[in-house]
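These are the structures, in structure tokens.
Bear in mind these aren't lab numbers, they're just calculated from the coordinates by the rules spelled out. All of these numbers come straight from a predicted model, not from anything done at the bench. Cβ atoms are built from the backbone, for glycine too; each structure is taken alone.
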Structure 1
Amino acid sequence: MEKYLINCRIYTESEQLVHLAIENGNIRAVCRNIPDNAEILADAKSRIVIPGLIDTHIHGAGGGDLSDGTEQSFHTAAETLCRLGTTSFYATTFYRPGGENRHLQILAKTETGSREADCRGIHLEGPFINPVKKGGIPPEYIARPDPAVFQDIKNKCGAKPLILTCAPELPGMEEILAECKESAVRASLGHSDADTEEAREGFEQGIGLVTHLGNAMRPFHHREPGPLPAILGSAAFVQIISDGVHLHPDAVKFYYDIFGADRCICITDGIECTGLPDGEYRFRGKPYKSENGAAFYSDGSGLIGTSLGLYEIMLRYKRFTGCSLQDAVAAASTNPARCMGIDDRKGFIKPGCDADLLLIDEDLKLHTVIKNGRLV
């Protein structure tokens, strides 16, 4: 049955008051008028409406760890993410060579509920990464490039779309990248020690994304520039953790300035404390502290991830770069949809797209989440 979201202002044309006709979970039309007997889903009361956000790099939320191999954790994370304004996500996890990897099968088969964010795919950090840039990834989740291992990964993930973070400089990666292209796996440069030429070769072989730009890769130096020139010279999208911790605010602005609004993708790299109050928690048995959006091991051994929802990450991106709301929404919704080839359904407010919508106040506070045409 058709329902209407009335009196809203679409973020791209915020001066005009319009109504959205929603039917079967989709946007049917953008209207200036509605029928006299129209059923009202909600009155936006002149609030701005933006498309639901898409997180391509998220490990957990609400106390649910997407790697623990339980449906309960999956649903906990998906529900929390939806409440925070992330209506679609790519479950980010690891593959253990020689292990059962049951969690991948759980992620591949578990259906999301009506009040949960859609799990659009699986994002694997590894196992074909460079040990010298492993960051917080345990050694047991790292392997040399091996077509048999890659085939097992694809078997475990089934038909679920897959992002594979990998290091293109490793021997044997050329064959893996060819397989990625053949099987529509989105290869992403990350946890890599690639220099400029090695990175350039990776992009020529089909890499189309960069995992958490600036983290777990060679830094830029005027004599040894690392992968940055190759990234800039490619057409790849770049993931940016715009929390002000993983990247300094000026670095966020620098990346926005050089890559442009159409290539930047905001991510959280969030862990299970995302959406929970600041405090002490445990991450895989080790105590850590979540404070002001960042999670650090309690013993001072390092940064784990963020505890911010993607909406807050988007607002910080907007503040650090000085960009428009339209560019900020592009980074958190439109660009990830384009990167993952789901922009026919996600990332836009237009007829035919899913009715995944956020209503925000004039001061940009998140007010209402609508998922598949239903109020969350």
Structure 2
Amino acid sequence: MKRSRIAVVSLFYGESGGAELFASEVTDRLAVSGEFDVHVLAHRWKDRTGKIAFHRIDFRKWPRSLQKLSLSLSVRKVAAVEGFDLVHSHELLDVADVLTFGAPVALWPKVQGKRGVRLRTAIPRRIERRLLLSDRLRWILVNSNQSARWLRAEYPELAGRPVGVETVYPGVDIRRFAPLSPHEREAGRAELAGRFGWNASDPVGLFVGNYWDHKGLGATLRAIRILREKGCPARLLVMGNDRKRERWRSMMVGLGLKTGDVAFLGEVAEGRESYFQAADFLVLLSRFESFGTVVLEAVASGLPVILSGRVPAREILPQGGGSVVEDPMDSLGASQAMEAWIRNPAAREKLASHATQVARAYSWEAAAEKTAAVYRDCLARKGE
């Protein structure tokens, strides 16, 4: 029987980032299953399976306002030549049968309260509207229930259209992200302390992400300073990159934090799970997230999570699995949440004991099967 030809659009397939991770983890599994003939349309990619046909797409990078339009035209050209049975886009295009959706284009500028943004987002918003209200689109896969609420608030017209909306949470690899035994954890903390000149008993927080102002590093550093002023020798690991790194070092000096209080790790691909397994808590005081996949990695590792109220991943936190600080700028509230977890090792141990069981509910296999079911439905409807 001839397999259906599925095109998946992901600009930087397999690279770091929540959207890229979601696209590659799900699509790799669908390709390996053999049910579909999978093609990926990307600008750059990492082939981890040998089961996918890759097609390079180029797009205009400048001016930024025309990027999405240029990308849509490039994808249309490839799709016209290849004659795919179904197009699933993880990018904002004006052509797709299935769309993975995080948040409306207009939402982030509204959260920022910026003026003059409307002109720069005019074309992407037009493309978004054209896609969401197109006759071709059949399924929208949102990555959280919050995302579905944002979608329906921005596009109430969807209520009367034959378009399904399904929540497909990101997954986590529980073979990598899982709690260590007490002996292994102790050894990991000793290695970490030795590398950065800390005491093995020092509490360690973990911050993960790029674009640090957006992710809340400023509020996190102020929270660490509050803890240290109270005599708690808290340390912070920062995983990820920011183009203005020197600005953050200057901020540390201004706050009275020493160079040794914070370790900047840069991008970590291989072995990143070891930092989750050795830390005492994860902190994500983000000003805005479409989900927050790093939260799942922390949950699977048995790590308590301190989130701002603007991180939709709070939906998947197990009861007693973290603390929500509603205001992402509330450094005092964040420091109090950190201190509460630091002073309650029994609660952290309880989290670790149930971590793998909780994480199994959010496997990449489950996300891939939900996506496959959507493909089957969409293909059946197109064949009617």
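Quick look at the numbers
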item: Test item: distance in nm of label points 7 Å out along Cα→Cβ at positions 200 and 288 calculated as 3.7, pick one of 1, 2; result: 1
item: Origin of the value -7000, where helix-only ellipticity at 222 nm (-39500 (n - 2.57) for each DSSP H run of 4 or more, over all residues; to 500) was derived from one of 1, 2; result: 1
item: When mean count of other Cβ atoms within 10 Å over residues 80-87 is computed for each of 1, 2, the largest belongs to; result: 1
item: Relative contact order in percent (Cα under 8 Å, 6 or more apart) - highest-scoring structure of 1, 2; result: 1
item: Answer label among 1, 2 for the case where distance in nm of label points 7 Å out along Cα→Cβ at positions 40 and 336, calculated from the coordinates, equals 3.2; result: 1
item: Test item: FRET efficiency 1/(1 + (r/R0)^6) of positions 8 and 56 (r between Cβ atoms, R0 = 25 Å, to 0.05) calculated as 0.95, pick one of 1, 2; result: 2
